[in-house]
1. Can you rank I, II by FRET efficiency 1/(1 + (r/R0)^6) of positions 41 and 97 (r between Cβ atoms, R0 = 25 Å, to 0.05) and just name the one with the largest value?
2. A value of 15 was computed for relative contact order in percent (Cα under 8 Å, 6 or more apart); which of I, II is the source structure?
3. Among the shown structures I, II, from which was the value 11.4 of mean count of other Cβ atoms within 10 Å over residues 57-64 calculated?
4. 2.8 is what came out when distance in nm of label points 7 Å out along Cα→Cβ at positions 49 and 129 was calculated for one structure; which of I, II is it?
Structure I
């Protein structure tokens, strides 16, 4: 029951190469195989736009979105495919995986069973059986532990929902989600920090009070230090930002996500040398997983003197989908960009 894209010639007409969904689909697959995920998404979105009736284009786009953690958007696409064509069984398998990552284990189990019902011996059958076994193992845990795990799963799912809404610039919708998390988990400082960021981004100065409250109860909270360095810098208050920036200069976290967070923050506040020293330690593969992070590396590199190589990296980041890199390249092309002033913003994704 595997999906295969239709040949445009079967429709009785010759479609110009760059107007063909097939062309962009196959280029998207090539980018995906090279692990250029952001570029793959752009190409597959183009394929879907040009040939909207081809289910395999939508399914492949959904699969790549899952790879970068866009589980909800992936499921939205898969649901739309099933609404048009219920027998595209792969959709159920991919949705099961997405629900599992989101912590919705019962939904994941239902989707897995539906896939196995339709495909008892197909491409993903063995993987589906493994997933079902894992999901059932989770449900068979001791009841007390199961309650704790379900609570944690729901917490993570809620938090990821809030982050997704913020990435989509839908901050008003994210605020009540974060507040609910905080009400139910008062010491979950990650949610407090995310709430502070969301409020600051809509101009609510209570963000500073939230940060100070965190530091009173959890001194040295790394994400709070990052937030305050960013908030004061973006407000043009370098004097108040300096103590937090100074603290970040001395920090080299072991945790990978924390390490990158500090590097991105330093780059955003103009500490380019410190940012470059950290980002150059990441592999090219790690940098290219996030095109905006790659652009940040290029900005730090440019300001530390390697202008020629930095421009090459900016071009690469633009190819991978970095909005900031693409903006700079357009400005350079039109002769409007003063590269001595190029900046990086951690909040652009």
Structure II
């Protein structure tokens, strides 16, 4: 389950580092920093932790312990390769090894995440290749931290704004990565970004629906085959979701929905989606039960301190540790 880090638009990256902001530098941090000075200080803390780990011989790295809940049972599946001279080979998926561990940014402090990464690197390569991998991690962190200084976009950017963002991203990548590294690590992202930019420009033109579909088809035809296949799958999945939601609104049974999914996908995928549906229903039922019990406590006449203590106990009895973080984030909306 490799993860990457989000940028301005809905591309395939999902930058957990920015998703929770600089608050991830401390365990459980979810709030943005109080000032730019605080942000800079915490960014330097990350660099300092990574420098210390990079200077440690591989044999002296401590064991970070079991993976956090969200990563247990998962693997990034990335094997580092070296050439005949012991140099690290550039793999387009190499950065995903880092991103895999950063996916748990809201479950453990960054020091432990970096320790996991350094242990993983040291378990796969040594000597010159390990030094190269550690240097790449340093530059990758610097690059992601530098992204925090980019102007913040919005959820519906104009083509001009998105184009400016892409230029800023390209300049940053040029500062931290060689031309060969940029080609290996970011060429797929660049291709998708350029497609998004062209699509935004297309959306801003006064075209009829038929003209828009024809122009979009031409843009999609220019994508690399693997990206075109992904877009086709996303389109198919979106249409399937709309179909099944309409069926639910019309009172269709779970068996009927399963059959439509099985015909569109396959029986195994349909069964997995059915399990996810059941998990979502269970989660929503638990949230509703919690909200009702919490509201009763708020109306119980308890002091503010006793009320909060009772709510904390209710959360502890109703959810596991990871779920409680989700509930705390959702609490105001329940």
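1. Working: I: 0.90; II: 0.35.
Comparing I, II, the top value of FRET efficiency 1/(1 + (r/R0)^6) of positions 41 and 97 (r between Cβ atoms, R0 = 25 Å, to 0.05) belongs to I.
2. Numbers: I: 9; II: 15.
Label of the originating structure: II.
3. Numbers: I: 23.2; II: 11.4.
Derived from II, not from the others.
4. Details: I: 4.3; II: 2.8.
Attributed to the structure labelled II.
Every read-out reported here was derived from the displayed coordinates using simple, explicitly stated rules and does not represent laboratory data. None of the values given here were measured: they were computed from a predicted structure. Cβ atoms are built from the backbone, for glycine too; each structure is taken alone.
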